[in-house]
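> Listed after this line are the structures, all set down as structure tokens.
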Structure I
Amino acid sequence: MEMVKAYIGTGSNVGDRFGNLQEALLRLAALPGTRVLEASPVYMTEPVGEEEQERFFNGVVLIETTLEAEELRRRTKAIEQELGRPERYRRWSPRVIDLDILLYGDRVIESGTLHVPHPELHRRKFVLVPLLDIADPVHPSLQKTMLELLPRSADPSVPVRLKQRLRLP
């Protein structure tokens, strides 16, 4: 089976935010046919949408996996639920953990349950900044690198890099 590099956006703004990101990283590493290659620094960011909530801790994890994209999505949703995120939730509501497949190789995937590249990837500094800490991949739909997309983002937020680092398994 082919190994594919995938970038997973991580976020938490409920409870032990850093601990939630660390636990999600360990669970991603435990997925079958998957290994974590790198984890970005963690950033504190303002919430999007519903603004009366705690700030988020965000990061990006680079994995290599044999899981197909839909199976990876199913497994990341299972990790979210195991860590306490309800199956159904309001958009932009507070969350214990959020795991989004940002990129899956150089593939463009449009299905009823999965959109890769993530539709908001190029618009969100809380994803672009940590992603650029570990790589500068080309957005497969826009044919621009993340470094080219960052200054084009209308996102006014300023992600604040934390001193704490996630521990790779």
Structure II
Amino acid sequence: MSWEIIFSLGILAATKFLFAPFVAEGVFQIGYFDAILVTTIGGFVGIILFTFFGEGVIWLSDKIVYGVKRLYKTAEAISSENANKKKFTAKNKLIVRVKKRFGLIGISFLTPCIISIPFGCFVGVAIYKSKTKVMIYCTGWLLFWTVVLNTLAQFFGFSKYFI
């Protein structure tokens, strides 16, 4: 297994974990335990990065978007646009429902597969403020989903449906 494969699979696991086990088996033909190791490490690195540096990433992206908008619009247009900014998407509604019913455990459960690691860590830190708690819960559920998804990919052959 080359470093390029490990690195690309690690980046995929850190950002959109759901696809990483299926790509590991279907595209790269990595064995079960190697796939578990690489996807777990990639997901864990993603959790660490997005938990501790997520606020900086959000701040920087807001500044970049504001700077680009400023090039093309007047200040009044930008401020009136930001005043009506709330958008309720299906993902936002799901997060609010899970937060009200299950709290941090529910958000952490959905983070690796459905929500995605970056977004789940951003939401967890924004709502609960405790970065260590968010990291612990997300890591626990990451380990669970690693075993489940790699088992589905390797032993039940579901990777042919994803690739």
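Just so you know, all these numbers are worked out from the coordinates, no wet-lab data involved. Remember, predicted model here, so these are calculated numbers, not experimental data. Cβ atoms are built from the backbone, for glycine too; each structure is taken alone.
> With distance in nm of label points 7 Å out along Cα→Cβ at positions 31 and 143 computed per structure, which member of I, II shows the largest figure?
Between I, II, the highest calculated value is found for I.
> Supply the structure label, taken from I, II, corresponding to helix-only ellipticity at 222 nm (-39500 (n - 2.57) for each DSSP H run of 4 or more, over all residues; to 500) with the calculated value -26000.
Computed on structure II.
> Who wins on distance in nm of label points 7 Å out along Cα→Cβ at positions 55 and 151 among I, II, i.e. which is largest?
Between I, II, the highest calculated value is found for II.
> Ok, one more. For which of I, II does relative contact order in percent (Cα under 8 Å, 6 or more apart), calculated from the coordinates, equal 37? Intermediate results must be reported in sequence, preceding the final value.
On the way: I: 31; II: 37.
Here the read-out was taken from II.
> Comparing mean count of other Cβ atoms within 10 Å over residues 15-22 across I, II, which structure shows the greatest value?
II
> A value of 18.2, 58 was computed for Rg and Dmax of the Cα atoms in Å; which of I, II is the source structure?
II
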